[in-house]
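What follows is a set of structures to go through.
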Structure 1
Amino acid sequence: MDTPKIFESEYRFCLLLWENEPIKSSELVRLCKEHLGWKPTTTYTVIKRLSERGVLKNENTVVTSLISKDEVQASEIDELVNKKFEGSFPSFVAAFTKNRKMSEREIDEVQKLIDEYRKGL
């Protein structure tokens with residue numbers, strides 16, 4: 001199943017959901033007002049829209065996600081790599097690191113991920 005597209009404002013909403021779920025919709029309204037400056041109608045509209053797209057469920061006023069943060073982030077990266085780098089992950093990494101200094105710790109973390117991926121093949 002493809003991960004549904006989540007737009008920027010929806011993503012900020014989902015960050016609150018993922019951090020607090022399961023959560024009553026009324027509490028989510030309060031958090032969205034506090035952190036995003038949204039009116040209650042905006043929050044309920046987003047809950048409805050994301051529910052219709054299969055991102056979350058709202059049962060008995062309790063909201064829970066159906067898609068994880070990791071799934072959304074992976075989908076966004078796949079889309080970026082395909083759209084901007086003709087599907088080439090090495091080109092993406094080269095562009096990402098070209099003007100950004102990576103710490104030794106970050107380099108070690110990336111190397112560990114590569115090593116784990118290689119072992120899984």
Structure 2
Amino acid sequence: MFDFEKLDLYKILKDQTIKVLSFIESSPGLDKYIADQWKRANLSIYLNLAEGTGRMTEADKQHFLTISRGSAFESVAILNLLKDMQKIDDQTFTDMYNAYESISKMLLGMYRSYSKNTYKP
């Protein structure tokens with residue numbers, strides 16, 4: 001088993017990614033550019049977590065966590081746009097929004113945990 005597969009965050013992200021991809025696939029009226037951008041942003045969160053976990057230095061790990069968190073913010077912006085355009089129902093929006101909020105907080109926690117491990121005389 002790879003290290004990233006042991007993370008609770010990875011499991012939450014995997015579930016969120018499946019939900020997002022399923023939503024996109026089941027929404028043929030969704031603007032193709034928005035759908036593609038959301039898919040790429042969400043996959044970026046997921047894949048950068050995995051890639052960053054495999055890096056050897058804390059600075060490298062933090063870099064990938066930063067990218068991952070930025071993509072979470074991008075995904076939320078798209079989610080808000082879909083809500084304002086009435087392309088997503090309230091319950092789905094709330095579920096996905098709450099998941100992104102948890103993901104963002106967990107990514108920040110991981111980032112900070114690497115900062116604490118750095119010895120600073």
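Read-outs throughout are calculated quantities, based only on the coordinates presented, and are distinct from any laboratory measurement. Owing to the predicted nature of the structure, the values given are computational and were not obtained by experimental measurement. Cβ atoms are built from the backbone, for glycine too; each structure is taken alone.
General observations
- Relative contact order in percent (Cα under 8 Å, 6 or more apart) from the coordinates reads 21; which among 1, 2: 1
- Parent structure of the calculated result 1.32, given that Cα Rg over 2.2 N^0.38 Å is the read-out and 1, 2 the choices: 1
- Parent structure of the calculated result 10.6, given that mean count of other Cβ atoms within 10 Å over residues 26-33 is the read-out and 1, 2 the choices: 2
- Comparison of 1, 2 - label where mean count of other Cβ atoms within 10 Å over residues 34-41 is highest: 2
- Structures 1, 2 were shown, and mean projected area of the Cα convex hull in nm², for residues 42-81 alone at 3.2 was computed from 1.
- Computing mean count of other Cβ atoms within 10 Å over residues 66-73 across structures 1, 2 gives 14.5 for structure 1.
- Structure responsible for 1.4, with distance in nm of label points 7 Å out along Cα→Cβ at positions 18 and 106 calculated and labels 1, 2 on offer: 2
- helix-only ellipticity at 222 nm (-39500 (n - 2.57) for each DSSP H run of 4 or more, over all residues; to 500) derived as -27500 - corresponding label from 1, 2: 2
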